[in-house]
Structure 1
Amino acid sequence: MNKTKRKIFEASMKLFADKGYDATSIEEITDTVGVAKGTLYYHFSSKEEIFNFLIEEGVKLLKNSISIKTAKMPNSLDKIRAIVLIQIKILFKYENFMTIILSQIWGNDERSKMCKNYVFEYIQLIEDIVKQGIKKKEIIDKDPDVIASGIFGFTCSSFIYKMKHEEVDVNKLFSEIDNLFLKKLKL
C-alpha cells in the first residue's frame, strides 16, 4: 500500500470509529489526510469502497495472524489460547478497526451484513477448533457454538470493560481470561 493510500486508510479508520460511517464525509477524509478529492478517488471509488477495504484488510490481518500462530500447534486448547491472545492484541493495537466492525454488526444494511459475516466466520474458525478438541478429547464435550461465541464475546467484552476502567495490560488480561474461562474447557 503506498503512502497516500495508507494515510487515507488510517484517517478513514479513525473517523469511522470516532464518528461512525454515516456521519463521516469524503470531505472530512480528504481534509484530514490533506489531499484533494481527485487523489482520494484515484485510490478509492467511494466511501463505501474505503469502508470495505478497511474491513477486508483488518479481517485478513486477523486470519493471517491466527493461521501463522496455530498452524503447527497440535493441541486444540493451545490453539484457542493463541487465538484469544491474538484477539486481545488486535483489539489493543487496532482499537479503531474493532470499534468499526463491532458497531456495524447491528442492522440489516449491506455494511452490517458484511461485518456480521466476518464476525460469524471468525467465530466459526474458533468453533471448528473446539469441535476438533472435543473429538480429540482435549476439550469438554459441550455445545461448540456456545463455547466459540463465548470465547469471542468474553474476550471482547472483557477488553472493552477493562479499557473503560484502566489501561489494558494485554498479558494480564489474557492470563485472567485463561484462568477464568479457557482452563475450564480442558477435559
Structure 2
Amino acid sequence: MLIRFNKPFDVLPQFTDGEGRRTLADFIAVKGVYPAGRLDRDSEGLMLLTDDGRLQARIADPQHKMPKTYWVQVEGLISDAALAALRAGVTLKDGLTRPAQAQRIDPPAIWDRDPPIRVRKTVPDCWISLTLREGRNRQVRRMTAAVGHPTLRLIRHAIGPWALDGLAPGAWEETAPR
C-alpha cells in the first residue's frame, strides 16, 4: 500500500506526540503505514506513507537519490547568480550540497496557509522550484538562506514520479507504487 498525503503546515510528520500537537494520526486512520521520509513541521506538501519496507527505503534512502521537488517562496527577488549557486551546489556547515535544479516560477495556484506567512511591504518575494537528490536536515531552508534569500514558505510538490496533483491540504489517497 502507498498513500499520497498533502501535509498541512504545523503538522508533525509522525503518528504520535506527547505534547498534544497535530500529527499524521489526525488525518490518516490507516494502520501499519509509515512515512517514507520526513517533512518538517513548518513545511507543507507531499508525503508518502507505505507498509512496504523496501518501497519505503527506495523512496527515503538518499543513496537511491530519488528527486524531490519543492516550491519555495523566498524573501527578495532571486538573482540569476543565486540560482546558479543553487544549481552548482551550496557550501553549508555540513559540507557542499549536491547540484540542484533551480528556476524561478510563477506563484503556484495553491491554498492559503494558516497562519499566513509574514509579509513585509518593503521587501518583495518570489517563488522558485528546487529539485534535490539528497535529503539533509532543513536543507532547502539552509540553501536559500546561504544564497541570501530566506525561505518564507516551503511546499514539497513531488517525490520521484508522485506529485501533489490537486490533493487538498490534509487530504490523502491510496496510489500505485511505481
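Computed from the coordinates by the stated procedures, all read-outs in this text should not be read as laboratory data. If you're wondering where the values come from, they're calculated on a predicted model, not measured in any experiment. Cβ atoms are built from the backbone, for glycine too; each structure is taken alone.
Structure above, values below:
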{"quantity": "Value 0.70, calculated as FRET efficiency 1/(1 + (r/R0)^6) of positions 109 and 133 (r between Cβ atoms, R0 = 41 Å, to 0.05), assigned to which of 1, 2", "calculated": "1"}
{"quantity": "Comparison of 1, 2 by mean count of other Cβ atoms within 10 Å over residues 85-92 - largest value held by", "calculated": "1"}
{"quantity": "Identity of the structure behind 27, 19, 14 (criterion: semi-axes √(5λ) of the Cα gyration tensor in Å, calculated), options 1, 2", "calculated": "2"}
{"quantity": "Highest-scoring label, criterion being relative contact order in percent (Cα under 8 Å, 6 or more apart), among 1, 2", "calculated": "2"}
{"quantity": "Entry that produces -4000 once helix-only ellipticity at 222 nm (-39500 (n - 2.57) for each DSSP H run of 4 or more, over all residues; to 500) is calculated, selected from 1, 2", "calculated": "2"}
